[in-house]
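What follows is a set of structures to go through.
Coordinate-derived values only; no laboratory data. This is a predicted model, so every value here is computed, not measured. Cβ atoms are built from the backbone, for glycine too; each structure is taken alone.
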Structure I
Amino acid sequence: MAKQREPKLTAGEKAKVTWYVARMAKRGVAGEHVYQRDLERKVDRILDGARDREERGGKTRK
């Protein structure tokens with residue numbers, strides 16, 4: 001499996017990823033077998049959106 005490059009994140013994207021990672025950590029404290037895939041998908045979607053934005057070459061949404 002090839003590792004994808006990490007995109008440059010906006011401040012809002014960084015805040016969202018930080019929030020989701022903190023929630024994952026909190027769930028991790030509850031136990032090893034706690035479901036976290038929903039949060040992982042949200043982080044993946046943010047990273048995919050940032051990659052798409054970089055490919056378009058801009059920061060704006062349209």
Structure II
Amino acid sequence: MRAGLERRVAARARAVRARIAAAVRAEGVAARVEGETVELSAPGLRARWWRDLALREAGRGGSEQ
């Protein structure tokens with residue numbers, strides 16, 4: 001039972017990271033998933049993150065894409 005739960009939690013975390021990467025790529029930001037992190041690269045990225053609600057919501061699971 002615990003192993004099944006761990007697999008579901010891991011799968012959900014992978015899905016969240018994939019949604020984050022897809023959302024920022026759609027905005028023209030280079031993104032790649034490295035293990036448990038999503039690495040992003042673009043000029044002004046921090047400012048863009050805080051201005052754009054859709055990007056923040058992708059990490060919270062609030063935007064289904």
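Structure above, values below:
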{"item": "Answer label among I, II for the case where P(r) over Cα pairs in 10 Å bins from 0, in percent, calculated from the coordinates, equals 20, 44, 28, 8, 1", "result": "I"}
{"item": "Structure (I, II) behind the derived value 2.6 of distance in nm of label points 7 Å out along Cα→Cβ at positions 35 and 51", "result": "I"}
{"item": "When mean count of other Cβ atoms within 10 Å over residues 27-34 is computed for each of I, II, the largest belongs to", "result": "II"}
{"item": "Computed -19500 for helix-only ellipticity at 222 nm (-39500 (n - 2.57) for each DSSP H run of 4 or more, over all residues; to 500) - originating structure among I, II", "result": "II"}
{"item": "Origin of the value 44, where relative contact order in percent (Cα under 8 Å, 6 or more apart) was derived from one of I, II", "result": "I"}
